[in-house]
1. So if we calculate relative contact order in percent (Cα under 8 Å, 6 or more apart) for every structure here (I, II, III), which label has the highest result?
2. Given a value of 3.8 for distance in nm of label points 7 Å out along Cα→Cβ at positions 346 and 378, point me to the structure among I, II, III it was derived from.
3. For Cα Rg over 2.2 N^0.38 Å, for residues 98-153 alone, find whichever of I, II, III sits highest and give me its label.
4. In terms of distance in nm of label points 7 Å out along Cα→Cβ at positions 42 and 386, which of structures I, II, III is highest?
5. Hey, FRET efficiency 1/(1 + (r/R0)^6) of positions 354 and 394 (r between Cβ atoms, R0 = 30 Å, to 0.05) derived from one of I, II, III reads 0.05; which structure?
6. Comparing I, II, III, where is distance in nm of label points 7 Å out along Cα→Cβ at positions 50 and 330 highest?
7. Given a value of 4.4 for distance in nm of label points 7 Å out along Cα→Cβ at positions 58 and 410, point me to the structure among I, II, III it was derived from.
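Laboratory data are not the source of any read-out in this text; all were calculated from the coordinates shown. Remember, it's a predicted structure, so these values are computed and weren't measured experimentally. Cβ atoms are built from the backbone, for glycine too; each structure is taken alone.
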Structure I
């Protein structure tokens, strides 16, 4: 059997890692990974910058699934540490704890504003949106309209580039899950594992050499087992005959035969280039939208800046939406360097003028905004670099599911093709979701049990067993 994996991000490289063991057994004769960029790790790759290591913004790994955690530990071994998470909201030059703490919120908002927020929440309980199918209605029903406007609206509209009443509620249900104002207060008042919400994890495991080192180690294992990884090699299209996979055509025009293909390339590009795709399915695929990210890295001549790993920027007068401080992850990232690297995130579409803005203008903008926040105090910006990431976030615009469902059903009719990952499955995945997709897609090739990959990161995950990673290894959290 000859197998190709498109994309070396968390989903694709995990699938290849799991399959590479079959090369030695002879069940696979060829295993190739094709990555259009020069790096392993996709959105989770790490970069060397000013003699320090950085990620593409903040990347936190956390899962309760023993299957995911066991694989992560198998790859990372002991080269990780446990990080005490601190992430806050920056709003009107004030820090707000996340998760919400009652005393912090009262002090930050002021007593009068806090009382109005509580009344707004109670009012929404009495008169909720009957059809909470948008981000605005979903969040308002759980926090009240006033808190929604303060802590959710500005940030979300920066990220997605559309009003929150045009953003599907799936984004909230996947990221905020069951959290509400009541749950947030309960978490603040009754500290304990049983009261902690899934999105409010206060510790996480982090690799000593950056998030990307996990996937680089997987790549080393794939090559050691006899697989091949082709960097700077894009895939033009998947070739099919009678709705069965027969091979790939690369960007250089070369065609190669394969029996199985696992794809994490953007779903819209995959579907529109499939040779037998009906016109109406292609039209639906073209309507799917991805949001681009521009990362502005700034080197600051101080080491004692703010203590958060990252901050959510809810101030409407700032264009940046999130700021990461890589000094607050693990010491191995910066070693003996006496400067801090901050990363400011900006989001835009291909057609926006911001996507065409030159690097110098972005560095100037980032410098201006970081000084405006007051976060660096008397510190000075020594240098800057810009990294652009196209198609970074699949946009959950209102009604996207009606367009996505026929595409999913059509792809299910193509034999020996699987789509995975944030890009490939059009899912706003965390690392753990993409790793699970990679594991399950590999299982689907040789296992009689067929995993439904579309369900991952759609509903709440329910595990028969539950575990977390600690510094001493994997421990069960079953009651």
Structure II
């Protein structure tokens, strides 16, 4: 396996911001369809909020674990090849979605999608951070995310027009083609942001490497998982042996794994950030995680109605992105997080109000709720990406994947918990719980430790 020259960056990397922007136009188009149709599609196979929550919880587990356990591949084999490998897995996932005839195939496709997401995110976020100037990192993330949410309007609009006239499976055929197009575009135009020893960029070689990397990524996932679950046994063995050296080669690898995680958690401010992220994910996950599927079952909404909400969400996100990009690098991290929490509070409060309104006015309240959530995301996403890609510049992807994966632990049980609460009580209760803890979340955001902005990168 080739090794990364950690202190050297590829001088060609600066062209990547424009490339990622254009790629995000394609990815946003795909995501706009996917977010609308996924839960309605699953609901066709089941009629239970509890089962829907369980399926989405399992999906979140796969995503969290792949973020933590596979991100290191990007630091060793390079961002570009790892990212291309994830796109290839997305293609396979949508091939399964389009051919699904039963719930088992749908779940298999969803888990493959979640696994691919965990591979993609650390690689592309590290590449974006390394391809931008350090002083303009937040605005660079805002710029590329603007593209993602801009085309995200198209899918919901089309689904709204053809609501209940087109089989949802047809959309998965289109998304399959979209990922094929994305793979080809990135293969030709995306540049590696790191200098890799004895490796030169070429279309043929990188295509082959993106395929070869898949079994390597899978192997890394399972070996890292085995080492992770073996840590308690290692600690017991070490205590029994006291200060004697551990002779087992396997436990030596476990010891290295512990040392790597220890070095990540010693980064100043990371423990506070991680605690805040997990708490925040739990609070928002209760309200959002199964909203689309539950709204269909509780309010009898259609995929067309869900598409409307997504349109308002994307439009709000785009408008705030366009405003925010001009001053993003001048705002402190805690200020960005507070703005996100405050605007996002509209989603919780308006959904509570919507519950008590008549069906004729309910949709209008939910429209405003999604506008607030869109503004919240426009502040949150670039702010968080800028923060998390700056934790460790030498192991940028692994640090990002570890923190992002652990952050999603807060989201992990929310689908199941929300499903159980709604099925046993009311659609209102998760929003009331979120509202109760929201002031605490805003306070933690305000107290978020501020690392010196625009500090010089060690790279």
Structure III
């Protein structure tokens, strides 16, 4: 566990140093972001850790569950690295999926090429997009490229191949000043789109690779299939001008953790949002998330109600929300660990003990899909009577206006929000505790509160729609 936490901390620090170091993003605040398709802006991304998703941990386990995922309402399936895992200098029992041994290969533990093609085909039949994780900043030490093309790799003063970061001892770093490496990687990306009809990529530690490489790669891959989605694991604004459709809102995620754990006030989230609006290209799309594979699960960090409050922000703030691997059934509190180097299957049966989680995710995703304001509307922050603990904002698009209130603390809030007009409450049942499926109780509670007066349970949230 200590190694996993250290890896996450080192990654966070390193990514931050890249932003302010030699790979600092140029000023793109007056430029437009890449123009993305409407389905990208409207999407809900679902991240799948193949090893953990089913008891067998293979492609067929995912294929067999596609109807449930479609019913949940997600749109894009992001598969963590599908390639064979390096064994030389590996970490843990199995090794990291981010130590790739063969960029053209498929991990035999997950199945065959035919199994993978069937997964993609069946997903497409249900209107689901499929993207894969590509890890091209570094490879495993037993990747054949080390023998065939040692010139592709970074070296120290002694001429020895080195990791990209000292703590990442299980991988060797690539040198993108080499044109042959660039050509190899672009050809490889094109082949996965061409041969498997994939819908795009999630690109690991994208900010550690020069932006001009990504710009070139995207332009060439678009010639193979134009209507794709590219997600950068980065917080580097210039990546969103030409190459990527969206990136990670890392600073928002880190601040969210500090707020929910009580070390920062709730208004710090608003400040991060406002600061970044001023540095990103116009109309940039950010991925909002509360849980991922690199750290302790959200349930373990925040508790059940805190985890739902965190995900509510991801669902209702501007951008594209991520749902990670079992979040929708309340998985993660028991182990807490991301288990990146081991096997830890999702405990799907936990839904029987946490029925509010499947209900919450299904209702929140459905609300997002039916609300243009949530998918593409403007964000307007509202003042409330305790901004140290409570976030209040609206999402507006045309005649539709939603008001979102989230208590980021574990103590109840009774106060007010600066808003005018009449609103109906549309909170999913799990937000502020009300009798399940009791519309009369819901209507009575909304009438009793009567905005601008507002009450929230500890880590509670409420969503209102303005009457026209």
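1. Values: I: 24; II: 30; III: 15.
Answer by largest value of relative contact order in percent (Cα under 8 Å, 6 or more apart): II.
2. On the way: I: 3.0; II: 0.9; III: 3.8.
Of the structures listed, the value fits III.
3. Numbers: I: 1.13; II: 1.59; III: 1.43.
Structure II gives the largest value of Cα Rg over 2.2 N^0.38 Å, for residues 98-153 alone among I, II, III.
4. Checked I, II, III; max of distance in nm of label points 7 Å out along Cα→Cβ at positions 42 and 386 sits with III.
5. On the way: I: 0.95; II: 0.05; III: 0.50.
Of the structures listed, the value fits II.
6. On the way: I: 2.2; II: 5.5; III: 3.1.
The maximum falls on structure II.
7. So the calculation was done on III.
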